[in-house]
1. 1, 2, 3: which one has log10 I(q)/I(0) by the Debye sum over Cα atoms at q = 0.11, 0.14, 0.20, 0.22 Å⁻¹, as calculated, at -0.41, -0.66, -1.19, -1.32?
2. Given -30500 as the derived value for helix-only ellipticity at 222 nm (-39500 (n - 2.57) for each DSSP H run of 4 or more, over all residues; to 500), which of the supplied structures 1, 2, 3 does it correspond to?
3. Tell me which of 1, 2, 3 gives 2.2 when you compute distance in nm of label points 7 Å out along Cα→Cβ at positions 55 and 79.
4. Looking at structures 1, 2, 3, which one was distance in nm of label points 7 Å out along Cα→Cβ at positions 31 and 63 calculated from, given that it came out as 3.4?
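What follows draws every value from the coordinates through simple rules; no lab data is involved. Given the structure is predicted, the values throughout are model-derived calculations rather than measurements. Cβ atoms are built from the backbone, for glycine too; each structure is taken alone.
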Structure 1
């Protein structure tokens, strides 16, 4: 039963992560970093304007990092809630999930599920 519950947990998490706006948060962080690096390297920009620009880019990077952290916290909360619920229904699930066998199974299953999901969406299955 632990194997089936582990599979259900993986499917729920993959679908949750696919639907949350992780790409937007990562894109915002990378964009702010690229702009800051470009500004620092620019010789034509005075130090006064670099200071002003770097403060704006730091704010943007901070907000993107905060959004990313909140998204990860939401995913961790779902994992915790599902694990506790499964543990209440079927004793030993948490031990299985934290064992090497459970970690390896969920890693392989989630990877295969992501690959199958991607292939299905692209029409290759």
Structure 2
């Protein structure tokens, strides 16, 4: 999972929020399933080059939202009962990303476009 999560330290978005948002997105699209184990906070922090406290905060936020559960000896796993959000919408989003990248748009441009549409 940590290979799918990337932190941009030059971004105005705090690193813990970047991690939280990306993991939540992986769960929403069905890339992570109920019961899937997430890396330990230490491993995630090391992989992403952030402090352990940053990874811990991201996991706490995900747990508060009911997306993951943390247990001793088991670690942090995707919560049972969490299902992809509207698979047809996730497919449409994937098609948008594919089409936008095909048109030469970068990820930031695609996100800006979607934010603009949401603000209309």
Structure 3
């Protein structure tokens, strides 16, 4: 299992930090390389998961998200979307899961089953 590049991790953290004000337009040079594009992709994915979790919490779903580690070390997350009668299942690297749990409203909504 490979770990997240430290530059990518810092960019994702800055993209999620409301005090950092890292603009993709003003700081385009940081996002025009492969690591910058990877950070944007991860950031968008984590924001979408955060939004789904927030919607489920607002609807009163309990538990909102269940997680467990698979044999490869990845974290499998399942979010039940009751309004759509569906489930969102995704796999995250441990570093991505850590970043997701650092976002507001996420860590208290996640039930770890391992």
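1. Value -0.41, -0.66, -1.19, -1.32 for log10 I(q)/I(0) by the Debye sum over Cα atoms at q = 0.11, 0.14, 0.20, 0.22 Å⁻¹ corresponds to 2 out of 1, 2, 3.
2. Traced to structure 1.
3. Clearly, the read-out refers to 2.
4. Working: 1: 1.0; 2: 2.4; 3: 3.4.
Attributed to the structure labelled 3.
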